[in-house]
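Peer 1: For reference, the structures are reproduced in the following blocks.
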Structure I
Amino acid sequence: MTHDGRMIGDQDTLKWPEGFTELDGGLIEDLGEQGMLYKINYDNAYHLKYRMNARGDISRDVMTEKFVLGMRILMIGYEHALNAIRKLKVESASGFAEHIDDFRKMAARGAAATVLALAENLPKIVDRSSVTASSDVE
């Protein structure tokens, strides 16, 4: 998705729905039997900040791919959590259905704010040497 529904390269995009902002990460659309459709916000402020700071077109495209893949993974995780709550069918889950879209939007917003920081910094913080060093300490 983009703010204005413009093309990104040769890819069609959808225009943001009403009330959507640059802080939103995306949306999940339940297609019923056909599955779920994960819509990622290309014009997310965090994505664009990292993208603009990348050097060169290839680095910018890699940043976008990291953002899209990371968002999909996190949004799928949130969807699995929602499904687990739905399956509980306990009193604490009652009334939950009316807030599912709000939860999805909130989860995607949180993911968008953190996914690129994780993708860029975890490999620098945690690597083979940090794991072997910590395994020697009891």
Structure II
Amino acid sequence: MSLPPWPEASVIYQAYPRSFHDSTGSGTGDLNGVTQRLDYIASLNVDAAGLAPFFPSPFADGGYEVADHCDVHPPLGTLDDFDHLVERAHATGLRVMIDQVFNHTSDESPRFHRAIRQDSDYVECYVWRNP
């Protein structure tokens, strides 16, 4: 489905997947839970569903300290689950926005480890201060 251009004043419904809706009965929300509730989100006449970080993370800061910006935290689903969510959202006329938080990585992030090793491609990605 081709979506129309962004309206001048967009309305975005923000969902924190970990607590939004649990589709498995595990007690933790997940991407499939968001997908199951897209009709509800669309019924609010919003333009997009915004997703808080769902990437692999130690969850010391609610998932905002990302270990891998290119994957999904396993309890929250898979990349296929995310693709399905986007497909369903577009079918309901919703766009999907994700909070990428590139400026906040976990100490488990490969980027962080490369920066510590002084890899010139990554060392400038962080602000280093003398402890």
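Peer 1: Tell me which of I, II gives -7000 when you compute helix-only ellipticity at 222 nm (-39500 (n - 2.57) for each DSSP H run of 4 or more, over all residues; to 500).
Peer 2: The structure behind it is II.
Peer 1: Any idea which of I, II comes out highest on distance in nm of label points 7 Å out along Cα→Cβ at positions 2 and 74?
Peer 2: Values: I: 2.3; II: 4.3.
The maximum falls on structure II.
Peer 1: I would also like to ask the following. Suppose you compute distance in nm of label points 7 Å out along Cα→Cβ at positions 42 and 122 for every structure in I, II: which one lands on 2.6?
Peer 2: Working: I: 2.6; II: 4.1.
This figure was derived from I.
Any read-out appearing in this document is the output of simple, stated calculations on the displayed coordinates, not a laboratory observation. Computed from a predicted structure; not experimentally measured. Cβ atoms are built from the backbone, for glycine too; each structure is taken alone.
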